[in-house]
Structure formats: structure tokens, C-alpha cells
Structure P
Amino acid sequence: MKILLLGHRGMLGSDILYQLGRKYEVTGLDMDEIDISSPEQCRKAIDENTPNVVINAAAYTNVDGCEKERDLCFAVNAEAVKNIAESCRGKNIRLVHFSTDYVFDGKGKEPYTEDSPCHPVNVYGASKLAGELYLQELSNNYILIRTAWLYGKNGKNFVRTILEAARTKNKLEVVDDQIGSPTYTKDIAAAVDLLLERNITGIFHITNRGSCSWFQFTEKILQEAGIAGVKVLPIKSDQLSRPAKRPHFSVLSMQKFIRVTGKTMQPWQLALQDYLQK
């Protein structure tokens, strides 16, 4: 299997490269090598590499930044997906793309299924939903993975931010009214491997198992890292005055993934231990 991996140096892309590179012929292209918002560059890359699978792990993920840079956000998260999907059309190329829990409004109380109505509450979520719609309109050979609260070895992430803050502060204020599922990118990479290996397509919700608030996640990070003497105080989202609104409840149901693959993801607490140990 020949795989073209877009965004291979990013947090998610680097773990996918490591996971799949041991089994398949994987070519990586990153932002200094391809502008995925350019239809011509997408077409050229796919024609030159002749992949069986294209994995798009590139995205504009700065949620607050998206509010200020709407055009750039939609160019990377939506128009680029259109470009990639159009470049794969008629060539029997499977397209793997990643979306987010932020396509939902967070007003629900039960985990969102793949068929739940999408109502994003911020520009980032709207751009990712637009990308989803392009993918479904232009391809009939895709894997669309919605995931959430990602952290990994490479790149900026919440776990690293908390550990760095704990080195210089004895008090941290963290929101307790946003509920989701922290997810290790290494585990997402393994799930992608499984879906490709089993020749499975469609929309899937994939996160680590279980859920918590950012406040609870922070307490667990400090506990597992053996950091004492830092007090964590719960606050509400509206106390932060951030540009982008966040969904309050964005837990994703993984029943479809479990049913189709016969596998489940490890609990978020064990995934965090795995990450910190490595």
C-alpha cells in the first residue's frame, strides 16, 4: 500500500507516520512542501506520488485564531479538503480525513453519534464541518474520523501547557464546565491503521474511552506527573473571555467503531499514563 500523508510533521501526522511507516510505503508532505489550499499543488502531488491512500492530517487548529483569521481557517480546513478530494476522484484512492467534536453545539447530554445533527458554535467548528461536507460530496471512498481534545509527543497541546505552567505557578485556574474525552494521538494512529487494514470506510467517532472536564483532566495530569503543591481552581468558561465559544458537552459515542472493528480504545487515564511515561 502506498500512502501520501499530508501534515506528516504535525502532532497527529507524526504519530501516523510512525505507526504506518513500519508497514507501508508512506510519503510525507508538510506545509513547506505543499500548499493544500492550492488545487494545482494537490493535483500535482497526487499525480506524482500515485498513492492508494491519502491521509490528510493537516489542519488549522487554533480555535481562537480561527475567529480572527476566518478566511485562512476555511482555506485550510474546508477548501483544502475539496482540493484533495477532487484530486483523488476517479482514481480509486481512499481518502482519510480528520474532523472534530466541535462540529456539535455541546447542548446535548448523551454522547454524540455519527448521525447526530451538526451545529458548530465557532468558526473552527464551522470550517471543519464544511470540510466534512466537501469530502462526502466529492468522494465515495473515504474514512472520516471525528476526534477530540488531542495531545501527543510533537506540537503544542494541553498536557504540555499544564506541565509548563505548573513549573512556575502554584495556582492554576481551569474550566470545569466543558466535558470531553482527552485523546492521545498515538492511539488515533493505531485506529487509522486498523481501519485501513480491515478495508473499512465511513464516518467514525474515535477518542480515548471515558470523559472528564478540563479541570478534572488537569488534576489527573499533575497527579500522574507527580507534581504536588499546585492548587487547581475550577472556573466557568465565561470567566475566560476567549474569542471562540466552546461546546459545553462534546463527548463522542464510539459504539459504531466498536461494533464494526470489535475493538475499543483505552481509557483516557491509561492513555495519559502512556504519554507521560514516553
Structure Q
Amino acid sequence: MTLRLGRHEFADDRTLMMAIVNRTPDSFFDRGATWAEDAAFERVRQVVDEGAEIVDIGGIKAAPGEEIDAEEEKRRVVDFVARVRREWPQIVISVDTWRAEVARAVCEAGADLINDAWGGADPALAEVAAEFDVALVCTHTGGVAPRTRPHRIEYEDVVAAAIESTVAQAERAVSLGVDPESILIDPAHDFGKNTFHSLEVTRRLDEMVATGWPVLVSLSNKDFVGESLDRPVGERLPGTLAATAVAATAGARVFRVHQVPQTRDVVDMAWTIAGRRKPARAIRGLA
């Protein structure tokens, strides 16, 4: 399925790197390293040079913390999106927000993709995507409120729940006018899930791929990796890459990441082994 992200199109044999750019002072991974606008801009420059096709700009960390209203979120991301759009017209700009009014403002500034990490908490978000003809990520969060952690959440079948939720969101978005080629679904590891749930959706990700909707995964340095290996945030890259290899083998298309080059190599190798991608060169025993 061709993937159309705003003004950009990608054939169905392409996997895409979505590089994380946090406009927050308290993000769990970089601890505010890109809070200053110029630092965030240099982060965009770095990941573009590393080959990322998408930058995902967020103005609020996902975890509980200081209350950030819509006006402050817009101050953090809207002008920055416009600056990135001017400098890199070829890059896909995604904005991680659950608020329709923020989505509207960033679309006016040049965003191509709305990454709704909280599973349709604001139903008007899909309407904004349709109005501006931009792409939309539909996620499964088990109904938890934005910026809250799951507490003793249970599912009869977490994968079935993830498929039911994300496909319903995707179909609703299409009914509102979003292009079917502009929708991604995301099981949302850790969001509304304990570690066992996240491991289950990783093992069975091929079932989400089988829905026909392109699948995005956000695995980078997540708690399910840390808890599986008993590793703190700064020591989760090997575990992240192992989970990435499993997701890539299952057929995931888009990978939201902190480390672009390492993830690209793992994804390309997994897709090559699976027969979806040709080797970059193959001369051994032939030349």
C-alpha cells in the first residue's frame, strides 16, 4: 500500500525512520537536551543527515508531570514546525499531539502528519487531518487518559483489543475524509499496557500488519524493554534493537526512534532476510 504523508509519498517496499525531536525540558530519554529551540533544530539537522524520512516533534512528555495547556504546547511547537518546514521541504514533519487545536495550528505551519499517541482522546483530531489532507496515526491506549500510567489494566486479548481500536479509529477517519493511504496504526507499546502486554503485541505484530493498514511502532527505550532486561533508560539500545528486529520481520513500516542509523541497519537487515528488500550489493561468490 502506497503511504502518503502530506505532500510526500512512499512505495510499499519502503520502511521509514521517524526521528524523535522533543521540545520539552523533561523528556524521559534526553532529559531536555533539545528543549532550547536551536538545540532542537540541530537535532533535526542531525537526523536528516542520518537519513530519517520523518521528524516527530513533541511539546509535552507522555508521562505525568507539569500541566501544559494548549497555548503553551503551541508555543513550543508551532513556530518550530514552520522553521523546520522552511529549512527542509523534503522531510515529513510529524507532530505528537492529542489536541485538535494544536493539530490545526501545526498543520497551518506545514506539518504533514498528526501522531495521535493517545488513541483519539480528542475526536476532533481526525477532522483536522481530513480538513488539511494530512496523515494520521491511530493508536491503542486501552482508554487511559492522556499522560496517565496504566494501573492493573487487563485485556482478554490485548492484540485483539489493539486491532479493534486502531482499525475502528482508521475507519472513522476515512469516513470523515482522511485519505486511506494517509493512515497508520500503532499498538502503542507501554501506553495503556504493562510489560507483558507490550511483549504480546510485539510477538503478534503480524496480526496487526495483516489488517492491511501500515503499522508504526514506537519501541525506542521503552519501559517494557527496560523491565525485560532490567536496564535503565540509557542502557536499552540493544533490547530496543532486538524488539525492532522482531517488529520489522513482522512487517512494520514506520519506526519511531531515538537512534536512527542503528535502527535503519536492523530494519534493513530484517527486511532483507524476510525477502522484502534486496541486499545493497551481492557479489560474494558471483564476481
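Just so it is clear, none of the values below were taken in a lab; they were calculated from the coordinates. Everything numeric in this text was worked out from a predicted model, so none of it was measured. Cβ atoms are built from the backbone, for glycine too; each structure is taken alone.
Looking at structures P, Q, which one was distance in nm of label points 7 Å out along Cα→Cβ at positions 102 and 254 calculated from, given that it came out as 2.2?
Label of the source structure: P.
Comparing P, Q, where is FRET efficiency 1/(1 + (r/R0)^6) of positions 22 and 230 (r between Cβ atoms, R0 = 25 Å, to 0.05) highest?
Top value of FRET efficiency 1/(1 + (r/R0)^6) of positions 22 and 230 (r between Cβ atoms, R0 = 25 Å, to 0.05), among P, Q, belongs to structure Q.
Assign the value 21, calculated as relative contact order in percent (Cα under 8 Å, 6 or more apart), to the correct structure from P, Q.
Computed on structure P.
Identify the structure, out of P, Q, from whose coordinates Cα extents along the principal axes in Å, for residues 142-205 alone was calculated to give 50, 26, 12.
Checking each candidate, the match is P.
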